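I've put the structures underneath this note.
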Structure I
């Protein structure tokens, strides 16, 4: 349980950095726009992202194994971008508006296109890699 909570916080911070770096990815807070509501929204979408990566991603990666071989693993960029779009769609089901990638939908997670989603997933992956490495060195994860 601790690992999931730490992973959720890492995902939330990675998502926050992604929304700062990539102009086409936005997260609108649930309810009012104060600090705690915004932080809670990032944590909620970070938890959704963690659940999607824990449940859906392994199934897709096993099914796409031949594509991994044919593309020397580059298909993982497209798969991770598609999973980020899926998280955007799921976050819309919870409330309106929340996390958006422009061009995908009008509310919730809004990402403009699959290209922005791929770029966002790269930023999130890089930050998550370094954050998880630091937590493992500190023996917190």
Structure II
């Protein structure tokens, strides 16, 4: 019985990004867009990639217990030659006050808006900061 409780606790304690949709205003090159998709297909933890040149977005569905960070995603977008913009995310973590801890990647981000407390899955938007050292903020509607 104790083992079952421990396993259930470990399972609910997972915290990671589950879904990301990065907007880009400068997505205007078909071959570059294709390169972007291929770069994400090679990234460990990415289950599905959808690149839409018409919408100017790349959408990622991430595997359970992935270690993908939003900074890695933005860096990949930049490496291909695009500028990452507002990023819609679904993230699972531990909300406490105005912060969300994502244990799998050992990161804490600020929350702006109303989010339930405790172990939660939250949808919101993150804007890449101008200063890469600045704290990341998840805006929750």
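Values quoted throughout were computed directly from the atomic coordinates according to the rules given, and no laboratory measurement underlies them. These numbers come from a predicted model, not from an experiment.
State the single structure among I, II that was used to calculate relative contact order in percent (Cα under 8 Å, 6 or more apart), giving 25.
Among I, II, the structure yielding 25 for relative contact order in percent (Cα under 8 Å, 6 or more apart) is II.
helix-only ellipticity at 222 nm (-39500 (n - 2.57) for each DSSP H run of 4 or more, over all residues; to 500) was computed and gave -24000; which structure, I, II, did it come from?
Of the options listed, only I reproduces it.
Work out which structure the value 0.98 belongs to, where Rg/Rh (Cα atoms, Kirkwood Rh) was derived from one of I, II. Numbers along the way, then the final one.
Working: I: 0.98; II: 1.01.
Of the structures listed, the value fits I.
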